[in-house]
Structure I
Amino acid sequence: MTVTRINEFQAAEGKAEELFNFLTSLMSSISSSKGCLSCELLRHTESSRQFLVIEKWQSVEEHQASVQSFPKQEMQLAMQFLGAAPKGNYYF
């Protein structure tokens, strides 16, 4: 069964462009991951600090496997751009 993963991100004050650029840099890697059907980055129309990444996957397991392949050091560096902990959930 296909699943949709919705990830919410809020940039720290003054870090919206850095977070946007970081998330944009992940799009091709996510899209080319095994089991990824689509991936989209959206920016809130009224709050430039809020972002959604909407991913469609063949399964939860394939999404989780793709997350393990991302460089952990690079992901840690991105934490400085966040104003709150990211949130994410699966939907079908």
Structure II
Amino acid sequence: MTVWIKQGVLGELQPIARKGLGRLALLADSKNEDLFITSLREGNHSAGSLHYEGWAFDLHKLKLTTITECRSALGPGWDIVNEYDHWHFEYDPR
């Protein structure tokens, strides 16, 4: 399994978000699937987006792994939004 990063993707994640990305990488690896990071802090996101502070990231949709499996791997405090061409992950415990 490989973690790919889209050209132009910049920025660091908060430690909890990095840990979440690591959990998703392990989940994808268990299914022999690559992760493709499409956005971290760069790019145009909505006002108040958690991307800008490193609490959110986007991935290409996985083919063998479900959102339900991702939720289970991440645990509480995570939101996953199924966007048109990617999945948006953000750590936002409320």
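We did not get these values from a lab; they are worked out from the coordinates using the rules stated. Note that the coordinates shown come from a computational prediction; the quantities given were computed from them, not determined experimentally. Cβ atoms are built from the backbone, for glycine too; each structure is taken alone.
Identify the structure, out of I, II, from whose coordinates distance in nm of label points 7 Å out along Cα→Cβ at positions 22 and 54 was calculated to give 1.4. Of the structures listed, the value fits II.
Tell me which of I, II gives -10500 when you compute helix-only ellipticity at 222 nm (-39500 (n - 2.57) for each DSSP H run of 4 or more, over all residues; to 500). Kindly include the intermediate steps, with their values, before the conclusion.
On the way: I: -10500; II: -8000.
Going through each structure in turn, the value belongs to I.
If you line up I, II by distance in nm of label points 7 Å out along Cα→Cβ at positions 30 and 62, the top spot, with the largest value, goes to I. The value 49 for relative contact order in percent (Cα under 8 Å, 6 or more apart) was derived from one model only; which of I, II is it? That value comes from structure I. Each of structures I, II was scored by distance in nm of label points 7 Å out along Cα→Cβ at positions 14 and 38; the highest score is held by I.
Assuming 39, 29, 20 is Cα extents along the principal axes in Å as calculated from a single structure, say which of I, II it is.
Numbers: I: 39, 29, 20; II: 35, 32, 26.
For Cα extents along the principal axes in Å, the value 39, 29, 20 is produced by structure I.
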